[in-house]
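The numbers here are math on the coordinates, done by the rules we state, and not lab data. What you see is a predicted model; the values in this text were computed from it and never measured. Cβ atoms are built from the backbone, for glycine too; each structure is taken alone.
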Structure P
Amino acid sequence: MTNIILFGGRSDERHVSVASAQNVVRTLDGSRGGATAQSRGLSSLAWFWSPVGAVYDVNRDELLAHQQPFTNDFQPSRPAIWPDLEMALDTLPVDDPVFLLALHGGEGEDGTVQRMMEVRGIPFTGSGSQASAAAFDKERAKEMVSGRVRIAESLVAAGRRAIDRAIDGMLARHEKIVLKPVSGGSSRGLFFVDRAADLGPIISSICELDVRYVVEQFIAGRELTVGVIDGDQGPVALPVIEIEIDPGCSFDYEGKYLGKGTREICPARIPDAMCQEAQAMAIGAHLALGCEGYSRTDLIAGDEGAWFLELNTLPGLTTSSLVPQQLREAGVGFGEFLEQQVALARGRVANVGL
């Protein structure tokens with residue numbers, strides 16, 4: 001069997017993807033002790049999907065040697081083998097592969113890559129194309145989980161005039177709102193706005209991105225996140241993490257990955273009832289969206305209870321990412337987690353074949 005770690009992509013989250021791939025490759029190569037992948041009859045390749053679409057078979061040592069992946073672009077020394085991902089999938093150089101997806105954002109998480117593999121009968125980790133597409137669209141995801149979880153009021157708008165109207169309407173009903181892309185992750189393009197804000201520069205920045213935006217009611221409370229992994233008896237919620245944010249800061253890209261003004265508390269120091277509610281909501285969202293393998297749900301715990309924010313079908317797998325932290329707290333080894341995901345991926349394709 002051959003595991004192919006696919007990372008990179010054309011989204012603005014490709015830096016996180018590189019860091020995830022480093023952690024996955026390092027673990028699969030057995031460099032942290034215990035039985036190596038080779039001794040278990042496994043081999044692994046690392047494929048880099050470049051921002052221009054070409055696919056590279058990269059040297060794993062070169063990948064692991066890449067420094068500061070969250071800010072520095074990865075540049076393979078070898079030439080690309082395929083001009084695009086579809087050709088790479090159509091001319092697979094190995095038998096019996098499974099793709100371990102270390103992709104985040106864009107086509108890697110919105111169902112596009114998943115659909116490419118489904119039509120070719122290629123096993124891959126994480127959710128299928130339909131669940132991926134649904135979860136990636138924040139507004140559609142909220143519609144699908146409505147009734148199972150508590151959701152904030154929100155509107156979707158595109159273009160300066162529509163965004164202006166949406167912001168004005170939401171600020172008339174709420175003192176503070178959140179602006180974020182309909183499709184995206186890693187808190188890129190995230191803004192918190194109150195009635196005293198200077199909206200001109202913010203709206204200009206949003207319009208430059210040229211994407212649909214969610215204009216959402218801000219819920220004051222404790223920021224929580226809960227990973228869910230599929231097991232033999234169904235989905236299991238991991239320990240809850242609380243995100244503590246310094247005044248004047250937010251859990252944006254710099255807060256998440258560069259450690260600026262935020263702290264991640266695992267396990268969260270919260271009442272048992274709040275923990276149980278958060279975990280139940282994460283499992284409910286995972287099931288409502290039809291997720292498979294694993295997911296991570298972000299919540300706000302306010303005075304009325306927990307509120308659903310969004311679900312990520314391919315959350316970060318870096319050494320400092322939230323799900324790996326939760327796995328460690330739950331006593332689940334990262335290598336064990338990866339092997340479980342590969343087994344689920346193979347089993348899913350086998351069941352489809354039946």
Structure Q
Amino acid sequence: MARSHDRASETLARPSVVRPQLSLPDMSIGPDGANTASKDPLSEVLRTVRLTGALFFLVDATSPWGLDVPHASVFGPIILPRAQHIVSYHIVLQGSGYASLPGMQPTRFAAGDVLVFPHADPYAMLSQPGSPPEFTADGTMEFFREMAAGRLPFVIKEGGGGPERAQFVCGFLGCDTRPFNPLLCTLPRLLLVQRPGDVQNDLLDRLIDLTLAEARTGRAGSECIRLGLSELIFVEVLRRYLATLDTDKPGWLSGLRDPAIGRALALLHERPVYAWTLEELAKQTGMSRSVLADRFVHLVGCPPMQYLTQWRMQMAARLLSDGAMKVAAVAQEVGYASEAAFSRTFKRIAGISPAAWRERSLTPDF
């Protein structure tokens with residue numbers, strides 16, 4: 001992706017950002033009436049789908065610049081071989097440009113914006129729309145090989161040497177999508193989070209500053225720290241997006257913002273092995289069964305009990321992939337007294353048996 005490379009040797013521009021205040025409902029009462037610790041469904045999902053940093057670097061470009069990024073299924077095996085799925089995001093520190101996806105009009109971005117490509121689509125980032133990319137998909141693939149091999153620095157120089165400059169931090173993350181990832185399926189193909197204004201001591205600002213400072217030190221373990229920071233940055237971007245959502249717009253994240261559905265989701269994630277019924281969940285959320293079911297389907301996309309079953313299978317898939325527990329033990333761990341009933345449900349949702357899932361997850365190409 002770059003014709004010349006060097007390490008950061010100057011103070012990089014900081015974006016102007018705002019820090020939205022995100023508040024979720026208090027969910028401290030469990031189904032049995034006892035006080036319980038509130039469960040954070042977003043954190044639970046991100047942990048269970050194994051969000052993992054893959055690549056993280058900063059591009060310092062001069063006009064004209066541009067690159068084509070192929071479908072993530074092509075470069076994913078290079079940067080994180082065992083990941084089911086790759087998500088990419090870019091934080092614009094300086095300058096502007098255009099992002100293009102197949103079938104969509106180019107989207108302009110500017111300093112302070114964050115672009116997220118959640119669905120592994122091929123995309124282009126260009127200094128001007130319609131201009132030929134400096135690096136084709138083949139050139140970008142070669143860049144990924146070099147970066148994954150550790151042969152390139154954190155700061156990447158590219159472009160034609162013109163007067164207009166753009167800087168953006170690029171993060172690539174791995175995660176699981178099968179059998180159930182409620183977060184990814186509700187995100188748009190291109191998520192653009194705009195951060196107008198200027199807030200002192202902003203969290204995203206501090207995370208970026210830590211990343212850039214760590215890149216300059218060159219100390220042992222620096223790459224691990226940067227990849228960990230890339231995961232934290234992505235989570236903060238999701239929180240900012242969550243804070244901007246219309247609470248009546250369909251989607252799992254919108255469900256989190258809805259007081260009643262957010263409580264229902266938190267309860268299901270708090271006690272996923274509990275023998276929930278729609279009646280008891282409605283009682284805990286202060287809604288009638290019909291209103292809860294209708295609103296849950298509207299926001300989340302499926303009935304509460306179906307959501308619970310799918311989430312249990314995602315939990316089971318994680319346990320099976322770890323390889324330490326027998327199928328019968330996994331069944332009990334996710335709320336099934338019968339191994340046969342669990343296996344039937346898992347195969348219906350995942351498409352293969354629990355044993356086959358474990359075997360495939362232990363092979364390099366899964």
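The table below gives the values:
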{"read-out": "Volume of the Cα convex hull per residue in Å³ - structure with the largest value, from P, Q", "value": "Q"}
{"read-out": "Which of P, Q yields 0.95 [FRET efficiency 1/(1 + (r/R0)^6) of positions 69 and 93 (r between Cβ atoms, R0 = 30 Å, to 0.05), calculated]", "value": "Q"}
{"read-out": "Structures P, Q, by Cα Rg over 2.2 N^0.38 Å, for residues 117-228 alone: label with the highest value", "value": "Q"}
{"read-out": "Mean count of other Cβ atoms within 10 Å over residues 53-60 - structure with the largest value, from P, Q", "value": "Q"}
{"read-out": "Entry that produces 0.96 once Rg/Rh (Cα atoms, Kirkwood Rh), for residues 101-180 alone is calculated, selected from P, Q", "value": "Q"}
{"read-out": "Which of P, Q leads on relative contact order in percent (Cα under 8 Å, 6 or more apart), largest value", "value": "Q"}
